[in-house]
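Engineer: Below, each structure is written out as structure tokens.
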Structure I
Amino acid sequence: MDPKDFTADGIRARLQRQRDAVRAEERAQHAGAAVHHAALREAFDKREVPPDALERVMLMVDRAINNGQKEALVFRFPSDFMDDSGRSITSGYGDWTQRLTGAARRAHAFFKSELEPRGFQLHASIVEYKGGMPGDVGFYLRWEKPEK
């Protein structure tokens with residue numbers, strides 16, 4: 001530190017410059033994250049169910065069975081990609097399937113046309129919370145006979 005800057009005003013100015021630099025870095029990171037999130041959302045909205053989806057699901061189920069599980073996580077996406085940010089899933093009110101968008105809506109349609117007729121059930125839940133808020137939604141495929 002230069003002796004001429006060694007004043008209370010000089011120290012306060014230095015601290016302010018440091019705070020300003022930290023804030024600028026945080027803004028830059030936030031802007032970069034927002035751009036990245038927007039790109040993910042755009043890709044999610046355009047994503048189609050792949051032609052080999054049934055084979056992929058069969059592999060996931062086989063892996064789950066080999067691990068002694070009764071369900072398999074077959075699809076995961078950010079809850080804020082739903083119209084209600086996942087509230088219909090966390091609250092249990094209403095038909096959460098009506099809140100799906102993009103690839104999640106198409107994945108659910110695939111379930112309805114290909115997997116439900118085979119006796120599978122689909123369960124959606126929040127698989128991760130970020131700062132107390134719903135993070136990612138998971139679609140779990142279940143094969144046990146439903147209890148009545």
Structure II
Amino acid sequence: MSEDKLKVLIRDFDVDADLNFVYNSFLKSFRGALINKKISNTVYFKNEQKILTEHIQNPEAKIIIACNPDDETQIYGYLIYNFTENSIWWAYIKEAFRRFGVFKKLLIESKLDVTKPIIYRHDSFGWTQVVNAIKDLNFVYIPFYYTI
């Protein structure tokens with residue numbers, strides 16, 4: 001399936017319908033990041049869940065969901081971002097829907113300023129792939145625990 005053949009609806013985050021998916025996918029996918037390799041599961045999950053909760057509750061944080069337009073409960077992925085900072089806190093696309101332009105559609109919908117550096121707050125193998133694939137944008141890594 002090519003990028004133009006996958007129908008995608010971008011919708012707002014629904015805390016009741018989407019929160020468990022966001023927690024689960026973030027905690028599992030970021031677990032594999034190099035920075036977390038030497039941290040025990042107990043320490044990792046306790047602390048990252050707290051950090052994610054605080055971020056989601058931040059009034060400047062926004063989450064948008066990419067889903068099937070015919071079934072909005074079929075989530076393809078999401079973007080957690082901060083428009084004020086022009087930053088991406090986390091992006092997640094289900095593996096089956098990667099390379100179909102879902103991330104690009106989320107990025108466009110976010111209205112982040114692509115003419116300026118876009119800060120990404122969590123680094124992982126997946127982000128390395130995104131940065132390498134979208135060479136015309138200026139992604140800058142500044143960890144979430146640093147201020148800008």
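What follows draws every value from the coordinates through simple rules; no lab data is involved. It should be emphasised that the depicted structure is a prediction, and the values quoted were computed from it without experimental measurement. Cβ atoms are built from the backbone, for glycine too; each structure is taken alone.
Engineer: The value 0.65 for FRET efficiency 1/(1 + (r/R0)^6) of positions 42 and 138 (r between Cβ atoms, R0 = 41 Å, to 0.05) was derived from one model only; which of I, II is it?
Structural biologist: Comparing all candidates, it corresponds to II.
Engineer: Using helix-only ellipticity at 222 nm (-39500 (n - 2.57) for each DSSP H run of 4 or more, over all residues; to 500) as the calculated read-out, with -15000 as its value, let me know the right label among I, II.
Structural biologist: Derived from the structure labelled I.
Engineer: Quick check on the output: 0.6 is distance in nm of label points 7 Å out along Cα→Cβ at positions 106 and 130, derived from one of I, II. Which one produced it?
Structural biologist: II
Engineer: If semi-axes √(5λ) of the Cα gyration tensor in Å comes out at 48, 16, 15 when worked out from the coordinates, which of I, II was used? Let's see the in-between values first.
Structural biologist: Numbers: I: 48, 16, 15; II: 22, 19, 16.
Corresponding structure: I.
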